[in-house]
Structure P
Amino acid sequence: MTEWGVVGVIAALAALAATLARPMIRLNTTMTRLAVLVEELSDKLCALERESGRARGELQRHETRLTILEMGGNKSGGIRPEH
């Protein structure tokens with residue numbers, strides 16, 4: 001193989017490396033951004049679940065209060081006579 005043949009092979013390998021490196025770098029950047037977005041989404045979902053739990057607790061307390069009022073306002077469960 002001549003010197004120019006070696007130079008040609010080296011140039012071809014450099015071109016191949018450049019051709020492969022650019023999409024790999026883009027893919028790595030995209031995957032990193034996606035990982036960050038998934039982490040943010042996970043944090044927001046946890047916060048939403050906590051808020052939902054608090055809202056369910058509030059709703060349960062309101063339901064209990066309404067049940068007590070409908071039963072006549074006393075905790076014994078008796079019906080209050082109408083006047």
Structure Q
Amino acid sequence: MARVIVDVMLKPEILDPQGQAIARALPRLGFSGVSSVRQGKRFEIELEGAADEAALAEVRKMAETLLANTVIEDYSVRVEG
């Protein structure tokens with residue numbers, strides 16, 4: 001069994017209002033030194049076998065089809081552990 005992580009983030013040129021709201025709230029909560037925040041999503045996928053190239057290709061297809069809106073989001077796929 002393998003665990004694959006898919007991280008999805010807005011593309012750099014896309015505004016991130018949630019990240020901006022978090023960045024504005026941090027100083028009010030006593031946190032300083034943060035210049036910007038980008039908010040994203042993380043998916044943990046458990047595979048029923050090894051995370052070989054065929055399985056990772058299938059996960060990439062999942063990301064492109066369902067997990068990420070590739071018009072405005074980038075994604076990365078990595079094997080955990």
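Where is mean count of other Cβ atoms within 10 Å over residues 13-20 largest, in which of P, Q?
Structure Q gives the largest value of mean count of other Cβ atoms within 10 Å over residues 13-20 among P, Q.
Comparing distance in nm of label points 7 Å out along Cα→Cβ at positions 5 and 69 across structures P, Q, the highest value is found for P. Can you say which of P, Q returns -31000 when helix-only ellipticity at 222 nm (-39500 (n - 2.57) for each DSSP H run of 4 or more, over all residues; to 500) is computed? Label of the originating structure: P. Can you spot which of P, Q the value 0.25 was calculated from, given it is FRET efficiency 1/(1 + (r/R0)^6) of positions 29 and 61 (r between Cβ atoms, R0 = 41 Å, to 0.05)? It must be structure P, since only it matches. If percent of Cα pairs over 16 Å apart is calculated from each of P, Q, which structure is the one that comes out at 58? Label of the originating structure: Q.
Coordinate-derived values only; no laboratory data. Here the structure is a predicted model, which is why all the values come from computation and not from measurement. Cβ atoms are built from the backbone, for glycine too; each structure is taken alone.
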